[in-house]
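What follows is calculated from the coordinates using simple rules that are stated; it is not laboratory data. Note that this is a predicted model, so its numbers are computed, not measured. Cβ atoms are built from the backbone, for glycine too; each structure is taken alone.
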Structure 1
Amino acid sequence: MSTITVDLATKKYDVKIDNTLHTRIGQEISAVWSTRKIVLLTDNNVGPLYLEDTSRQLRDKGFDVLELVVPAGEQSKSLSVAGDLIGKMASAGFTRGDGLIALGGGVIGDLGGVVASLYMRGIAFIQIATSLTAQVDSSVGGKTAVNLGDTKNIAGSFYQPDLDLVDVTYLDTLTDRDLVEGYAEVVKTSALSDQNFFEFTGQIKSISDIREHAQELSQRAIAYKARVVMADEKEAGERQFLNFGHTFGHAIELLAHGELRHGEAVAIGMVAISSRFEQNGIMPKGMTDELLSRLEAVGLPTQSEFIGTTHFFDRLINDKKNHGGVLNLVALESIGNPVIVKKKIADMPAFMEN
């Protein structure tokens, strides 16, 4: 088993990575938490696969488990759903000494983190990440949020878990599309991290390669993200680098109205921003092609009709990285050397036309 420790000023926790963790959930959680009431939050995709066994393991260790299931998909990341969950917890008599476990992908992790942070001003929180997106990215680092209408991740908090369990055997039940969208975040992280990791993603030529090397991909991606989070927990500096491709990607994802997965939109966003920065001499020639080869090898989309439209620019205005009309965009001077490039939103149409 590989353990990566996230050691912050006010919190220290482990991210455990192993392909047998799903058989030891009760053991791992009882080593971190005393017996208490637990909300086990999942969605109606993951629930039929893993909820019963996970609940049994927790009850066998003496935990009092309340199972809460929400509809799968981005629509569950809302204040109304969060409020409904909080109401059910209050009715069940949950106190500040109890906890919440998010069993699922990025949506459940985000929703669970928001609910845990709000209930009685904060209760204990653990993530069991079942998607590649959650395992390599969203479950690590404490960023939790819900959407408001068409504005993504607008209401949330930095709320670190007490433990993060990453078991790649959960990926066996993902469709190829749901697996591959998470790989976009791996490619992003490899480009930000170093040449060695980037060369490793260059060796991934198929979906079966992702499945075969999932544990190593997760370990490398999590190790990089943990280093960044420990250096900049609240995204005041270098943690902003993790947004590479996300400013454009979030806009595209929202305009697609559910037709694109998050990672698919990020893949498009990375290519779009990289090609513009190459044309402007900020990124070296050929880097966009390097990204394209990795993304297209596994079938990720890399283009969108939404880029450069009026609606696209409208979405940029609501982006969290909009600071008084200026966007902090991420570019790569070279592999492993990301930089922030400030662009006025008013100048974005001209920038996109280049």
Structure 2
Amino acid sequence: MTDQEELRCIGCGSVIQTINKNGLGYTPKSALERGLKSGDLYCQRCFRLRHYNEIAPVSLTDDDFLALLNQIRDANALIVYVVDIFDFNGSLIPGLHRFVGDNPVLLVGNKEDLLPRSLRRRKLTDWLRQQANEAGIRPLKTILVSAKKNHQIDNLLDEIETLRGDRDVYVVGVTNVGKSTLINQIIKQRTGVQDLITTSRFPGTTLDKIEIPLDDGHQLVDTPGIIHQEQMAYVLPPEDLRLVAPQKEIKPHTYQLSDEQTIFLGGIGRFDYLKGPKVGVVAYFENNLVLHRTKYQNADQFYQRHLGDLLVPPHPGNESQIPPLVRYEFKTRQKSDLVFEGLGWITVPANVTVAGWAPKGVAVLLRKAMI
């Protein structure tokens, strides 16, 4: 089979080929024949991901992804920009305006089911819009959904139809924000077909744009996720990532802290309360992530002694795979979130000095408090 035939994997969009076992789109000839008969044509990578949750490395580079997204600039399309509410800052695409041109933007905050139900959704929507504005993004509308729970998908479809006019629809976002899950829900709503596109908690699932025809001759296009190397997903082994990627509603933990106290986030993050009065801080992380409080003056020795046992992740044996923790210090001027990208955040009051530690390459930043 040649590439000119351009049979594509319906899971990731790669061109199917039967020659290079290590290349994108590879599928054995026998599997290709079965896929052509059944109509379910998946590459070997997607087949293993769907059935065994195995992830294979991909050969696409940052430039490959950017080149694909550059096509959006010349398109006449509504841009559906999907962000992960739990990891909003890690969801931002630097210079998004360069990709969308004059096309209108619909901002979609996915994974809203992970945030506490006590948080008013109207307030969350306003916060999300304000944060997007600060990043230079001016969406026509902001909407919250949970693709996993199929929450507000009907509302999203109505908004897309209202805003797109006589245009295609391009769905964009960084890796791991749930774009493919969202597209699957849209396909299911429209056609009844379930789990057509490959989905995974691992980054880089969609490897080429996937075009889905709409009723009026236009297309809904799922684009590959932009690689955001500062996400936690890029530095953790898969078995450790499972312990930090939230799968259900977060239960906040409140700590009363005096200055010079430390909270370890398993063995992959650290929060230091350095200076200020006795205060309450609230931690928002995956419920299974073990948080451990100790004295600041003993924290370095505690980390060296207990990494891999009390402080997990990393799992025992994975310690050497985790980059060293890097320290970032901040003085707050207002109620703020100290964010560990891809891991969670700790809400702290104004006028205190704090420090956050994360594996080298993972961003730690201060933002206006979400809650």
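Quick check on the output: 0.15 is FRET efficiency 1/(1 + (r/R0)^6) of positions 80 and 288 (r between Cβ atoms, R0 = 30 Å, to 0.05), derived from one of 1, 2. Which one produced it?
1
When percent of Cα pairs over 21 Å apart, for residues 32-103 alone is computed for each of 1, 2, which one produces 55? Corresponding structure: 2. Hey, mean count of other Cβ atoms within 10 Å over residues 328-335 derived from one of 1, 2 reads 13.2; which structure? Checking each candidate, the match is 2.
Here FRET efficiency 1/(1 + (r/R0)^6) of positions 40 and 120 (r between Cβ atoms, R0 = 25 Å, to 0.05) has been calculated and equals 0.05, so which of 1, 2 was it run on? List each step's numbers first, then the result.
On the way: 1: 0.85; 2: 0.05.
This figure was derived from 2.
Computed over structures 1, 2, volume of the Cα convex hull per residue in Å³ reaches its largest value in 2. When Rg and Dmax of the Cα atoms in Å, for residues 168-271 alone is computed for each of 1, 2, the one that comes out at 13.9, 38 is 1. When helix-only ellipticity at 222 nm (-39500 (n - 2.57) for each DSSP H run of 4 or more, over all residues; to 500) is computed across structures 1, 2, the figure -7000 traces back to 2.
For mean count of other Cβ atoms within 10 Å over residues 176-183, the highest value in the series 1, 2 is held by structure 2.
Each of the structures 1, 2 was assessed by mean count of other Cβ atoms within 10 Å over residues 112-119; the largest value belongs to 1. Give the label, chosen from 1, 2, of the structure having the highest value of mean count of other Cβ atoms within 10 Å over residues 96-103. For this comparison of mean count of other Cβ atoms within 10 Å over residues 96-103, the top structure is 1.
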